[in-house]
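Multiple structures are listed underneath, in structure tokens.
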Structure I
Amino acid sequence: MTKYYDTGILLKLYTEEEGSDRVRAWVVRRREAVVFTSLHRTECVSALRLKAFRGECRLEQSNAALADLDTDAAAGVLKHTALEWDEVWERVEVLARTHAAATGCRTLDSLHVASALQLGAREMVTSDGRQAALARKSGLKVVNPLL
């Protein structure tokens, strides 16, 4: 596995947000399965429900996006990948001790970078500046499909 996608990028595949078209085109050009962990799934569910709560979409649209996500997971477009969570959390703590003061990364940003490292990714696909800084400091190449 070479790439790890941040949930913010994955959401652009399933919702209409600024940059969604660019991200979709970028992912399609790569023709590769997207690693999808239980962290991604939980964050997507939460974010899609939050969009409905905020009035950014209707509940039906949120449900449709989740159904699309499930369809892509069943088809292998999203490749479910399990993590050893105790090991991931140990990495999160190391990242926080080592880099949080310099990058300003919060726990969730560190959790994604730690997950990428645990899975042996070489690239972090993100548009989040702090997360990108932490990924770089951790030895990952950062790719931002919005640029």
Structure II
Amino acid sequence: MWIIDASVAVRWFLEDEFHEHADQVLDRIVKEPGMFAVPELFAFEVYSVLMRLHPDGLLAFSKGIIPILHSGIFRQPMTPGLACAAAELINRGLSGYDACYAALSRDMKGQWLTFDEKAHRMIEKEKISCLLDNSLPADW
């Protein structure tokens, strides 16, 4: 299971943030949406960034992200279990948002796909995240 970070999704819409690996993730989501998951906060994070940085953020979100959210990817709401798992990761230095992605990745025995190098380095030894700046996951 692949957990998609908001940092991946915004690269689909912002020219200055383009990255080939983000586009490869999008291509795979279209082909295999059931292999992907996001915490519910994903939609709010992407919406916020697009509204702030995209020339037509509402249109980009409505036409680009909403269909993805309804394509069959798993959307995890905040639960007591996820909150407890995230709290442990927050205590290790992750932000609250990043901890939710990482906790979901751990819970689903997946990998969190992110461009957030600092967060990735904090949990790199756990093998629950993949920094997309350099490469796609080995088993991609």
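Laboratory data are not the source of any read-out in this text; all were calculated from the coordinates shown. Model, not experiment: these values are computed from the prediction. Cβ atoms are built from the backbone, for glycine too; each structure is taken alone.
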Structure (I, II) behind the derived value -20000 of helix-only ellipticity at 222 nm (-39500 (n - 2.57) for each DSSP H run of 4 or more, over all residues; to 500): I
Structures I, II, by distance in nm of label points 7 Å out along Cα→Cβ at positions 108 and 124: label with the highest value: II
Once Rg/Rh (Cα atoms, Kirkwood Rh) is calculated for all of I, II, which comes out largest? I
